[in-house]
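Take a look at these structures.
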Structure I
Amino acid sequence: MHATYTGVLLWTLLNAAGVQTNTRRKNDILSKYVVVTGSDGYQAVIALAEILPDYGHQQILVAYQTDAAPLGADEGMARLVVPQDKRGGRYVDNIVRIEMRTAGT
């Protein structure tokens, strides 16, 4: 089944929130990753480099509509959509938290 999702790009959301990096650490931004958590505790991890415009530039979406209608009750207010994945394992329904972390800390 294919659907058309509407939302905001994950990178746009993170960039608006302000991505902080350590200027003393070489390519610090490449050590960052995002953990997206659903209300049921399900989590998915996205390496920041996957979505950075100068690197992977994947169009990962925090969706709030599907096929021009609000998400269904089972999907919650927002859902993570990773169109490039061959399987839907990183689709997180009913997002309650988006956290940026740094590897090795």
Structure II
Amino acid sequence: MTLIYITCKDQEEAKKISLHLLKKRLIACANMFPIKSMYWWKGKIENQKEAAILAKTLEKNFGKIKKEVLRLHSYEIPCILKIDAEANESYDDWIKKEVK
């Protein structure tokens, strides 16, 4: 199983991206939550409210997910992280069944 972590400008963008990935069957599940982010951007430290997506998928879909997120995302340089994970067997089987 693979987790994909994506930061977004707000909850609406996170919902739009999550729904798009679900409809394409690239992910089985997406959790969205508000976050507070601090980061360097164009020479200064930013302090912003954002939303994060934690999507569950299979490793083979990472390239397709990156392509779709880059097409939909409003950021010049979006955060799209792939995290390898292990799950309980029944959850892992469910992911494999739901993702194409």
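Since every read-out is calculated from the coordinates, none of them should be taken as a lab result. Being a predicted model, the structure only gives us computed values, none of them experimental. Cβ atoms are built from the backbone, for glycine too; each structure is taken alone.
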Looking at mean count of other Cβ atoms within 10 Å over residues 20-27, point out which structure of I, II has the largest value.
II
If Rg/Rh (Cα atoms, Kirkwood Rh), for residues 44-91 alone comes out at 1.05 when worked out from the coordinates, which of I, II was used?
II
Supply the structure label, taken from I, II, corresponding to distance in nm of label points 7 Å out along Cα→Cβ at positions 36 and 84 with the calculated value 1.3.
I
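Can you tell which of I, II yields -10500 when helix-only ellipticity at 222 nm (-39500 (n - 2.57) for each DSSP H run of 4 or more, over all residues; to 500) is derived from it?
That value comes from structure II.
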Please state which of the structures I, II yields 33 when relative contact order in percent (Cα under 8 Å, 6 or more apart) is computed from it.
I
